[in-house]
1. Hey, relative contact order in percent (Cα under 8 Å, 6 or more apart) derived from one of 1, 2 reads 16; which structure?
2. Work out which structure the value 1.1 belongs to, where distance in nm of label points 7 Å out along Cα→Cβ at positions 50 and 146 was derived from one of 1, 2.
3. Looking just at mean count of other Cβ atoms within 10 Å over residues 10-17, which of the labels 1, 2 belongs to the structure with the highest value?
4. Between 1, 2, which one scores greatest on Cα Rg over 2.2 N^0.38 Å?
5. Quick check: -13000 is what I get for helix-only ellipticity at 222 nm (-39500 (n - 2.57) for each DSSP H run of 4 or more, over all residues; to 500), calculated from one of 1, 2. Which structure matches?
Structure 1
Amino acid sequence: MSAKIVWVRADIPEDYEDRKAIVSTALETGFTKIVIREEDSSLRQLGRFEAIIHQDGYRLNDEKIGEDIVIQSVADQDAAAALAGKVANVVISTENWKVIPLENLITYFQKTDSNLLMSSSKPDDAKLFLETMEVGADGIVITINNAQELSGFAGLIDNNEKVELTEIKITKIETLSVGDRVCVDTCSLLEVGEGMLVGSQSSCLFLIASESMESEYVAARPFRVNAGAVHAYILTSSGATKYLSEVTAGDELLAVKRDGTSRKVNVGRAKVEKRPLLLVEGTANDRKHSVILQNAETIRMCTKEGTVSVSDLKVGDCVLARLEKGGRHFGRAIDETIMEI
């Protein structure tokens, strides 16, 4: 679930005001990698973004970071493939044929350090580029002539792949003593049944619901996930995990709904407080998995039907979780047998 790259070309229109409008709209949309003309340095005052200069390829802070290739023939495709592993970003433009050369190029670039970026002026084409062969290109370079055209691309990159969730049968619930738990307060309003994936083992991350439901005792906090004890893993938007103790303001985590739909959210703050804890264990594929949560009725786990408070959770109930084979090393998935108990 790697994050896709988006560059916005704000250097194409001849009129300066049109170029300025594209930069402003890109920033409002959340795109922060923008290609500008060298003479348009004043546009940097509109906000903080990576100003990429399109001159003899693509440059950032005077360092060459990309190359253009226009594919019109098999020879052009071969020339692009030859750059895989040699150029940080290869920007591909095509004229009449798109899918077949892209499939080939994805194969060439997939196991290299180079990013394969597809130039696109239409949202539908961009969607195709990002989904071809399930993997898709590493990103897109949006080529538009006016700011209004950018609206069609607004939600494209936020449509993350669906997270596959599995029902886990609860086998044990045990009250623990007081420990340090983490509340993750995001910069987004989360829906009922939307939460974050947290667990004591990276092989099983439970979907812990946001505090979006009103409680008899506490008002809803729809921006918050009371995620669990400091030792637990939490899934980030890049597919890596972090310890809850390491989550800080500005981090980008993955918010997930009960149907697996996901989106990126930024952390506004993380609060570590001493609270009574609760061990929740479940089994899947003959393996035991666990998560340690705060022992309070406002903490809810997601199920296929909705959410359930840990106060009402019973042995035999089924909750949703993400299962994973292999292990993790510094938060990254690796093909290695690791036992966490």
Structure 2
Amino acid sequence: MARNVNQTVFVAGHRGMVGSAVVRRLQAVGYENILTASHSELDLTDQAQVATFFAESEIDQVYLAAAKVGGIQANNTFPAEFIHHNLMIESNVIHAAHQVDVQKLLFLGSSCIYPKFAEQPMREEALLTGVLEPTNEPYAIAKIAGIKLCESYNRQYGRDYRSVMPTNLYGPNDNFHPENSHVIPALLRRFHEAKVNGDREVVVWGSGKPMREFLHVDDMAAASVHVMELDRQTYDAHTDPMLSHINVGTGLDCTIRELAETVKQVTGFEGALRFDTSKPDGTPRKLMDVSRLASLGWQASISLEEGLRDAYGWFLDNQERFRG
């Protein structure tokens, strides 16, 4: 579709890492009518509130980036909250959009939708072909439901609701909490504090051999806007009515050792790096197949080192919110 920067675009979850990046991207390419609502203004788990909000707002497009997210510990501890909260958000927003005749919506999911033992790199066709990783199964089920909600409204009502599935994301507005952050913010903080404290070494869990793919959130936002703005004929030609999601990643991975060495360089830590092989490694490899997205004319542009420097700079500017 041709870009119409005068349209009103609602970004759900604009304060999160992904939502805030989508807002930045939309502003960068010229959109002027970007609609947002904080949790105190709009509880997305409240069906009546969401329905009223959509009825009172003249919305042309929706980016659904709102979600309850967390690491392994949080997913293990609060599985009911993770599945219920995310199902409610998706169901309320997608249905309300349909009810007021919003034709364009983009749902942002997660690579955890794929089976635990999916063939690498993971292709879109792997969805629903095997059992999920038990630790985040409730969250993954909710994200799969979001894809299927979009597909169902497309099939029954002719809507144009699309889904993108990102690999591991990092960048500004990430969670650097010492106990429940993901690997990149956890390492950036650990190496930074080791440098400040004058520590002689930093210990990293596992052997350092597992391979992971990482995508800067600004690349994710750029890909999201790119996919949203594809004309429908092009999008439909590369997807299927019941397999309509698109992977978003770099198509490249690195070992955890390589990641840790790059973080060490970026933070300026001069001590030693030690791997604790008594700790678990997790899945040997998780890599997205991004050939479908590449065929649609988009590829990532932010290198891992460049992205890590950006994320570290943001952390240094916002340390106060992660004290304790």
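Since every read-out is calculated from the coordinates, none of them should be taken as a lab result. Since this is a predicted model, take the numbers as computed values, not measurements. Cβ atoms are built from the backbone, for glycine too; each structure is taken alone.
1. On the way: 1: 16; 2: 20.
Derived from 1, not from the others.
2. Details: 1: 3.0; 2: 1.1.
That value comes from structure 2.
3. Working: 1: 15.5; 2: 22.2.
Structure 2 gives the largest value of mean count of other Cβ atoms within 10 Å over residues 10-17 among 1, 2.
4. Numbers: 1: 1.13; 2: 0.99.
Across 1, 2, Cα Rg over 2.2 N^0.38 Å peaks for 1.
5. Here the read-out was taken from 2.
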